[in-house]
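Enquirer: So, here come the structures, one by one.
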Structure I
Amino acid sequence: MTAAVDRPSLLAGLAEVLHEVAGTPAEKVVPEAGFEADLDIDSLTMVEVVVACEEKWGVRIPDEALEGMRTVGDAVDFIATAGGGAA
């Protein structure tokens, strides 16, 4: 059995990814924040974020899942349930 990363750690890691990829200040990365509406992450930048997350946590984020990811919390939940941090 593999231990999953806790949600606060995933949130902090996602804040790092968003800062590296898009220059987003960490304090803006909260579960309720919308990628497009609140963080100004466009679709091209989101692809870069997804690739970085896949590499960081060893998860696969399919296009179908990405379509439903509107908020930071959505992404954290997906990575947590996909076994993020297990790799």
Structure II
Amino acid sequence: MRLKIISLSVLFLIFAIIATQNTTTTELKFLFWSVQAPLIVMIVVIFILGLVIGLIFSSNYERKKKKEESDFQRKREEKTEKPDSESVK
């Protein structure tokens, strides 16, 4: 717990230093749009967009993996049930 608090404090301190040193206004051009904002704002927005995109891809991967596991489990159960039902006849 103490290590977690210390590491979070160090990360916050590093972020604060980066934020105070990158306050100059920067222009970002994308296709026909142009946005002017402090560099730290752009860094944070792009970081958050990356997190959201990563979470979306991660959740899709996990959902697909769970579906494959359930399909495999269902097929395995069907295979184990068939010999039992044939031996009863």
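Enquirer: From I, II, which structure was relative contact order in percent (Cα under 8 Å, 6 or more apart) = 42 calculated on?
Expert: This figure was derived from I.
Enquirer: Work out which structure the value 25.9, 82 belongs to, where Rg and Dmax of the Cα atoms in Å was derived from one of I, II.
Expert: The value was obtained from structure II.
Enquirer: Match the computed value 10.8 of mean count of other Cβ atoms within 10 Å over residues 22-29 to one of the structures I, II, and report its label.
Expert: II
Enquirer: Now a separate question. Upon calculation of helix-only ellipticity at 222 nm (-39500 (n - 2.57) for each DSSP H run of 4 or more, over all residues; to 500) from the atomic coordinates, which of the structures I, II produces -16500?
Expert: Traced to structure I.
Values quoted throughout were computed directly from the atomic coordinates according to the rules given, and no laboratory measurement underlies them. Values in this document were obtained by computation on a predicted structure and should not be read as measured data. Cβ atoms are built from the backbone, for glycine too; each structure is taken alone.
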